[in-house]
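Novice: Just below sit the structures, each encoded as structure tokens.
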Structure P
């Protein structure tokens with residue numbers, strides 16, 4: 001393979017794309033948004049609501065694309081990327097959630113966030129089809145970015161005396177640092193393996209640093225997700241065939257999503273005492289927050305399951321409504337959980353434990369209800385399953401790395417919500433690689 005130095009890796013591609021930037025270059029927009037993933041803050045511009053840098057980049061990219069292609073060609077362009085079933089299912093989801101937002105007095109910010117996720121996939125798919133080298137270049141960018149953030153995380157871990165809670169990198173939680181690295185490491189190791197030039201040793205050092213930072217972050221959900229992705233890839237490549245890539249992975253992803261939301265609900269239904277906060281609510285003092293974290297860290301998931309069960313039992317079809325989670329949740333909590341909710345507001349001055357249910361699948365279920373959840377689950381299964389089938393059936397080592405990351409993302413979201421930190425942009429790019437007909441020349445002989 002051709003060797004690369006820093007000029008050919010960074011400066012020359014940037015210079016060559018700069019002239020096309022204002023006209024609309026999907027690859028460069030994706031690069032800018034990927035680099036903004038670790039920027040974990042939001043701000044407002046004038047009358048606009050508080051948005052993250054990625055949100056602003058996404059809006060600008062959408063405007064640039066529309067100006068470039070024209071409104072009359074927008075629909076045909078979308079149909080080239082998304083299948084008709086995907087468009088119908090997601091249209092049904094957006095229509096339903098908009099109606100529920102109006103009917104229940106919620107807001108459409110949540111549904112718009114899923115629309116942004118679809119635009120990520122669309123934009124990355126355009127980039128992959130426009131340039132066959134997009135996958136390789138994007139993977140190298142992730143490797144360099146992950147290496148730098150890993151050095152930061154390792155320094156935090158060492159400086160704190162080995163406290164994993166300090167190994168957060170640029171993020172606010174060690175779990176998010178671990179999740180980010182679990183999505184970056186597979187393609188980074190593949191990229192280092194493929195490199196045959198002068199940068200080979202440097203890329204391998206960066207990949208190893210990511211592994212060290214990943215372990216230091218002590219994110220059990222990220223560990224389990226990555227191990228699950230590797231195991232499923234090892235098993236799936238043995239039996240996934242081109243004929244099976246269209247339906248079987250879609251069905252398996254759908255079963256995983258539905259099961260990740262349904263099994264916790266069934267567990268609470270059959271074991272009503274599971275997830276009770278009895279005798280676990282701390283004394284109402286600020287110092288108790290430290291002990292509370294230790295007390296709840298090992299058994300907090302069933303507490304969330306119990307809250308979700310109460311909501312679904314009361315509103316099985318429409319849920320709480322888009323954007324009404326924090327406003328409505330306390331009325332569905334038992335007395336101890338409600339007291340803990342008030343405890344956080346009083347002494348911590350913010351909602352931390354109850355900020356979400358630490359499962360994207362349960363979160364979607366209680367906000368959008370059974371109808372909205374099934375539409376969303378089918379839409380996600382169509383997107384992820386189709387791409388996963390193509391990635392796993394490939395003999396492309398970068399495609400295999402992307403497949404591991406997709407499965408790690410889906411698995412980790414069973415015990416956390418990774419969409420809140422824009423890590424779904426990385427997922428969208430991997431799904432676009434699977435959907436793209438253009439593949440990098442990195443096949444294994």
Structure Q
């Protein structure tokens with residue numbers, strides 16, 4: 001079934017009669033598919049394989065595979081996504097002509113390829129611009145375009161920064177406060193795994209937290225052993241889940257209101273892969289129930305280094321599960337607008353991004369907790385639960401998994417706060 005495409009046109013001159021871009025793209029896709037079908041049929045038959053097409057026409061197997069995928073695509077957007085670039089199509093036409101295909105057939109196909117080349121030329125960034133436009137026409141095309149772009153961002157940012165990681169983990173445990181019944185506390189578990197330098201470069205920021213005293217109304221940070229974090233900074237890490245001696249390499253960037261844990265410019269050494277696990281508890285992180293305009297609790301993850309994968313798990317204690325809906329997910333450019341207190345705030349539209357990502361609700365059993373590449377994740381989750389006095393089964397889980405997360409893109413999980421006053425009773429444990 002063909003996707004529903006929006007009306008777009010690149011010709012805004014007065015009296016322009018050129019069909020809209022989407023109409024021309026649909027027709028072009030149909031013509032390309034038809035012309036390529038005919039040429040393949042006249043060279044190797046209807047049941048062609050990439051190897052046989054490549055062998056018969058003396059073409060590369062990659063080019064042959066793309067041509068065949070385009071002929072077998074079931075919608076026009078997929079045809080335009082799979083079809084080779086005009087240069088590759090021209091090579092195919094020349095090879096088909098050399099193999100004895102009727103010149104009328106190759107000539108008609110050459111005219112279609114010329115139209116394809118003109119369509120690409122309408123975009124300042126060429127084929128990449130056409131792919132970006134197609135991403136707005138079809139969800140599958142959007143997902144493929146995002147995946148390609150994110151891999152390119154990973155490679156370029158790794159080169160520019162001079163370091164990268166295999167996997168990042170951000171896990172948040174929202175549970176009734178153990179110090180104030182009107183609030184919820186927040187456990188934070190983080191991993192940076194497979195961290196490597198490509199060359200000596202800038203410091204690498206691993207983790208950080210805002211600093212406030214125990215008398216503050218906005219909460220304070222503790223280690224899992226209950227110490228104030230500013231009094232026991234090494235206690236913010238879990239050595240049993242980190243590389244040997246890895247924590248000893250970490251330095252502290254200190255400001256009156258901020259602590260950042262960083263690696264110096266020459267750590268880890270070239271060729272050495274480093275794993276680091278940090279864990280803290282933020283006391284009185286948010287009201288336990290809705291108060292006035294504050295009807296959502298939110299946690300935002302902003303990756304700051306290139307990585308191949310990122311896991312974000314949010315665990316909400318069942319005593320706090322709201323009766324008015326499931327958590328929501330938004331994505332935006334990280335910027336100056338930090339005032340939004342709800343996911344439907346119009347201000348979020350300023351920098352909002354439509355990414356093909358979603359939250360998955362799951363029961364956090366040991367089997368469901370497992371995540372590829374994070375071998376120590378399950379015991380680390382149990383370590384956090386032990387510290388906050390709750391079993392893993394006391395939580396409902398929500399998971400976001402991102403391949404090649406782009407640095408400085410904010411991923412925010414919004415948890416609706418309950419309205420009921422009965423929820424402010426003191427929590428005594430799991």
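We did not get these values from a lab; they are worked out from the coordinates using the rules stated. Every value quoted in this text rests on a predicted model; they were computed, and no experiment measured them. Cβ atoms are built from the backbone, for glycine too; each structure is taken alone.
Novice: Distance in nm of label points 7 Å out along Cα→Cβ at positions 210 and 418 computed as 2.6: which structure among P, Q? Show your work: numbers first, answer last.
Specialist: Values: P: 1.3; Q: 2.6.
Considering all the candidates, the number was obtained from Q.
Novice: P, Q: which one has helix-only ellipticity at 222 nm (-39500 (n - 2.57) for each DSSP H run of 4 or more, over all residues; to 500), as calculated, at -9500? Numbers along the way, then the final one.
Specialist: Numbers: P: -22000; Q: -9500.
Corresponding structure: Q.
Novice: For FRET efficiency 1/(1 + (r/R0)^6) of positions 66 and 354 (r between Cβ atoms, R0 = 25 Å, to 0.05), find whichever of P, Q sits highest and give me its label.
Specialist: Details: P: 0.05; Q: 0.35.
Structure Q gives the largest value of FRET efficiency 1/(1 + (r/R0)^6) of positions 66 and 354 (r between Cβ atoms, R0 = 25 Å, to 0.05) among P, Q.
Novice: Out of P, Q, choose the structure whose coordinates give P(r) over Cα pairs in 5 Å bins from 0, in percent, for residues 154-345 alone equal to 1, 7, 14, 18, 19, 16, 13, 7, 4, 1, 0 when calculated. Write out the running numbers ahead of the final one.
Specialist: Details: P: 1, 6, 10, 12, 13, 15, 14, 12, 8, 5, 3, 1, 0; Q: 1, 7, 14, 18, 19, 16, 13, 7, 4, 1, 0.
For P(r) over Cα pairs in 5 Å bins from 0, in percent, for residues 154-345 alone, the value 1, 7, 14, 18, 19, 16, 13, 7, 4, 1, 0 is produced by structure Q.
Novice: Rank structures P, Q by percent of Cα pairs over 40 Å apart and report only the one at the top, that is, the highest. List each step's numbers first, then the result.
Specialist: Working: P: 18; Q: 36.
Result for percent of Cα pairs over 40 Å apart over P, Q: largest is Q.
Novice: Next up: Please compute relative contact order in percent (Cα under 8 Å, 6 or more apart) for structures P, Q and give me the label with the greatest value. Mind dumping the intermediate values first?
Specialist: Values: P: 23; Q: 16.
Greatest value across P, Q: structure P.
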